[in-house]
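Got some structures for you, see below.
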Structure P
Amino acid sequence: MKMFLGEYNPSVTEGSRVALPKKMRDQIAGDSVVLTRGFEKCVYVYDKADWQEEAQKYIENSKVDERAKIRDLERYVFSSAAETSIDSQGRIVIPANLLEYARINDETSVVGVGNRIELWDKNTWSEYLERISAELS
């Protein structure tokens, strides 16, 4: 089982590329990942096999429960999903629509969240951490 952990702060380089930390890359099977819109203005990054498992969960839930909320969730997640390759330097290209959605500019926070990686704008991540820290304490 994969367990993505930690927080890293790589810069976005030319061509909208961000380097995934080696500790995270070592857990990714193959040379590509799937990126999609997250729920708190971030980008989710899944190993391709994990993405297929997540996608299957959405599909199974939609058969059991045909409510509009499930269909809306599927549209939200799948419409923004994109497969991207990891280059020889461990970088991935973040599609323009996802950069815009997450408001990622030059500095990022790459965060391990168990079965997925999240890409955040560094300032947005800092503000989010402050808010949840205050709520949890």
Structure Q
Amino acid sequence: MRPIVLNGEVWRVVTASPDDPLLVDRTNTLRLATTDPVSHTIRISSEVKPPLLDRVLLHEVAHAITVSYGLLGNLHNILPKSLWIPVEEIIAQIVENFSIEAAIISSESLARPLCVRGYCLGGVDDVQRRF
């Protein structure tokens, strides 16, 4: 997979063996993917295939966004440590589950492609609805 750039920071996106210790998160749970804020690396198990791969990557990119845009530090400053992981996961789940839906609905409302920051997402005629 190609690297991604978020707020000027380059993130590597790599596949890892399903039993790679780097897929173990801060709760000591083996996951399908992890995001390392120190090395700016998103690791995804090589067993994850489309269409699940698409959702997993979107979820992990949401975690990377919180790091690269300083949101993670802001959250840690205002929340007790016991809430850090649950709130981080809620944010990533919101992005994963609703960002595409929000873009599609906005495009439909505009009756044209939705264009933000130089990128456009489909129009009413070429968007496939799957939800």
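Coordinate-derived values only; no laboratory data. Quick caveat, the model's predicted, so the values are computed rather than measured.
As an exercise: helix-only ellipticity at 222 nm (-39500 (n - 2.57) for each DSSP H run of 4 or more, over all residues; to 500), calculated from one structure in P, Q, equals -14500. Which structure is it? Could you put the intermediate results ahead of the total?
On the way: P: -12000; Q: -14500.
Clearly, the read-out refers to Q.
Identify the structure, out of P, Q, from whose coordinates percent of Cα pairs over 17 Å apart, for residues 9-88 alone was calculated to give 47.
Working: P: 53; Q: 47.
Label of the source structure: Q.
When relative contact order in percent (Cα under 8 Å, 6 or more apart) is calculated, the result is 16; to which of the structures P, Q does this value belong? Write down the numbers at each step before the final one.
Values: P: 38; Q: 16.
Working through the options, I get structure Q.
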